[in-house]
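A.B. asks: These are the structures, in structure tokens.
None of the figures in this text is laboratory data; all of them are computed from the coordinates on show. Because the structure is a prediction, the values reported are computed rather than measured. Cβ atoms are built from the backbone, for glycine too; each structure is taken alone.
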Structure 1
Amino acid sequence: MGGQRFRLRKSGLSMSETYRDACRDAEAVYGHQEGYSGEINSTINFHDVTKDWKASKLTFSAYIDREEGKFKLQKGVAYGICIKEPVKNGNKIKSVVEHNVVKGTTKWLLKYVVTEMGSDREKRFDTKTEAVKYARGITESSSKTTFVHMEKVMEKGNSTVAIIKYKRSGKESAGEYVFFGIAPC
């Protein structure tokens, strides 16, 4: 089994999230090839070497060149450097709730269904308050819009009772990360 060096730069909210996104992107472009694509998706995890890079006082390119030159990189492991720290959302409340009043709901036993934009995952709750609380947690941690739908138990059909949208901070920004290593191929 051989190895191929890789380097890539990507933006994201955290290094771990950015690593997962980079792996998904590489798999979409290069395929999984049974784990031997020679790209970041062939690695099994990553090590954050930001502290070592900062202590070296080198540019990130010079640092990577030095580390690759030592021949001490473990094949199948990605190494990550945070070259620009992300600025987190500093708002106390990180989401906005748009309520929709639905008349006549007292005649039916209702379930409130939370769905995330771009996902087919659903979670049901007995009260709207529980559902909105759960949906806000998803929106605030992932910055993705979530929806709360009302589901009638006695007959099919859903009505949207609330839409929770992520509320961006004016200072919020993604971090910049560089990943490098030797991927199996």
Structure 2
Amino acid sequence: MQFSPGEKFSYNNMGFILLGRVIEKVSGMRFQDYIEEKVFGPAWMRSSGYFFSDHLPENCALGYIEDSNEDWHNNLFSIPIVGHGDGGVYTTAADMGRFWKAFFDSRFFSQAILEEMLKSHAKPGGENNISYGLGIWIHEAAAIRYYYLTDEDPGINFYSACYPDINLQIMILGNSNGPAWPMIKIIRNEIFSLG
């Protein structure tokens, strides 16, 4: 352990791997099947899934990694064969829009659970306007509160934000590392002049 529970905040994927195992034990279902039935189904996310990386559906983007020689390679051997609780889902920008609608409509759980998820539970060090709820990042600056999910793996860059008060969503899905964060700043500057 790096510190005592509650002393500081440090994100790590292991909590989500354990959560995935808890879901499997409680539901009696394979984690991927549970999410497809309980999340993708109610949200009508028909293009999303936990696909095997060596057997992807048609029109699915491959991830690419640049090596030290500036050559590009497919990420097939750099990611798990199939995702689990800590990531690895394949999705589209349109499906993420459907996810946010279902999320804020409380299709997955009660309004009380939604409110608990959207409450600040931890503050990362050095970031005054960013906090962490239950599985979701919260950003509050210039009186604009929004929520976002983000992920990065070798050859994968993902960012999805929802601004429920102004009915706005921003999705960036990349199949290489690094492009999302500079693009997010540009988009926010253009829309909100947030910097």
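A.B. asks: Name the one structure among 1, 2 that semi-axes √(5λ) of the Cα gyration tensor in Å, for residues 22-117 alone of 29, 16, 13 was derived from.
C.D. replies: Details: 1: 46, 22, 10; 2: 29, 16, 13.
This figure was derived from 2.
A.B. asks: A further question follows. 2.4 is what came out when mean projected area of the Cα convex hull in nm², for residues 110-149 alone was calculated for one structure; which of 1, 2 is it? Can you show the working numbers first?
C.D. replies: Numbers: 1: 2.4; 2: 3.0.
Matching structure: 1.
A.B. asks: Using relative contact order in percent (Cα under 8 Å, 6 or more apart), single out the structure from 1, 2 with the greatest value.
C.D. replies: Details: 1: 37; 2: 17.
Once relative contact order in percent (Cα under 8 Å, 6 or more apart) is tallied for 1, 2, the winner is 1.
A.B. asks: In addition: For distance in nm of label points 7 Å out along Cα→Cβ at positions 38 and 134, which of the structures 1, 2 scores highest?
C.D. replies: Numbers: 1: 4.6; 2: 1.2.
When distance in nm of label points 7 Å out along Cα→Cβ at positions 38 and 134 is calculated for 1, 2, structure 1 comes out on top.
A.B. asks: May I pose another question? Given a value of -0.41, -0.95, -1.07 for log10 I(q)/I(0) by the Debye sum over Cα atoms at q = 0.08, 0.16, 0.18 Å⁻¹, point me to the structure among 1, 2 it was derived from. Numbers along the way, then the final one.
C.D. replies: On the way: 1: -0.41, -0.95, -1.07; 2: -0.29, -1.26, -1.55.
Corresponding structure: 1.
A.B. asks: Which structure, out of 1, 2, was mean count of other Cβ atoms within 10 Å over residues 86-93 calculated from, if the result is 13.0? Let's see the in-between values first.
C.D. replies: Numbers: 1: 13.0; 2: 17.2.
It was calculated from structure 1.
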